[in-house]
Structure P
Amino acid sequence: KKALTESDGDIDKAMEIIRKKGQAVAAKRSDREAAEGCVLAKKDGEFAAIIALKCETDFVAKNEDFIALTQAILDAAVANRCKTLDEVKALPMGNGTVQDAVTDRSGITGEK
């Protein structure tokens, strides 16, 4: 809501504001322990992947949006047969990449 106010109702500008705030939050919290999270696995024929998206609290780990993001990342990783974390981070997701989506979620939750 604040981002929409700052951007005078422009959704694209609001998303950019949220993305920048998310990057700032992630950078500020980079030294904090992320001991909670969501771990999901999926197999498709001969290919399988495990995705662990970590966070600081169980409150965030149990959040439906956090779990849905983890599932979306897993589905994309399996569909694209990603073999490295860098490949997963670079996958397109929404208006950016998986890395951007994770950073955006960090800005929303206030956790790294």
Structure Q
Amino acid sequence: MRFSFEGLTNRDFKTSLSTWVSLEFLVFVVLPVLKIIPSDNLQRWFLLSLPLGLGGAFLVGVASDFVARAREDEFEGSRIVLVWIGQVGGWFGLAGIGFPMILAVSRFLRAFGNL
């Protein structure tokens, strides 16, 4: 099986990447400027979110490729395995993309828990 970034896979990668960039901007620029979340130690979290977000976008793209290839006739015997790999990879990818939002929610709850 050869990997190709075409069609659906390319679209899913670009959509995931743009979603992650939007979340990064919201969590690391907008929310700290508005003082909704504390801005201490954000650089460390930002550096951690870079590989998670980029890797997550890549995983979502690859996962959609696995699921799309499972429909091809040549993978009749391993169809279920490809779908499971695609599903699990997609969920891990979404977790990487959503990491900034998870971070913002945890910091928001911690900030309001101290009031």
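Brief remarks follow.
- With Rg/Rh (Cα atoms, Kirkwood Rh) derived as 1.13, matching label from P, Q: Q
- Read-out helix-only ellipticity at 222 nm (-39500 (n - 2.57) for each DSSP H run of 4 or more, over all residues; to 500), computed value -16000, structure in P, Q: P
- At a computed 31 (relative contact order in percent (Cα under 8 Å, 6 or more apart)), which of P, Q: P
Taken together, the values in this text are just the output of simple stated rules run on the coordinates, not laboratory data. Quick caveat: nothing in here was measured; it's all calculated off a predicted structure.
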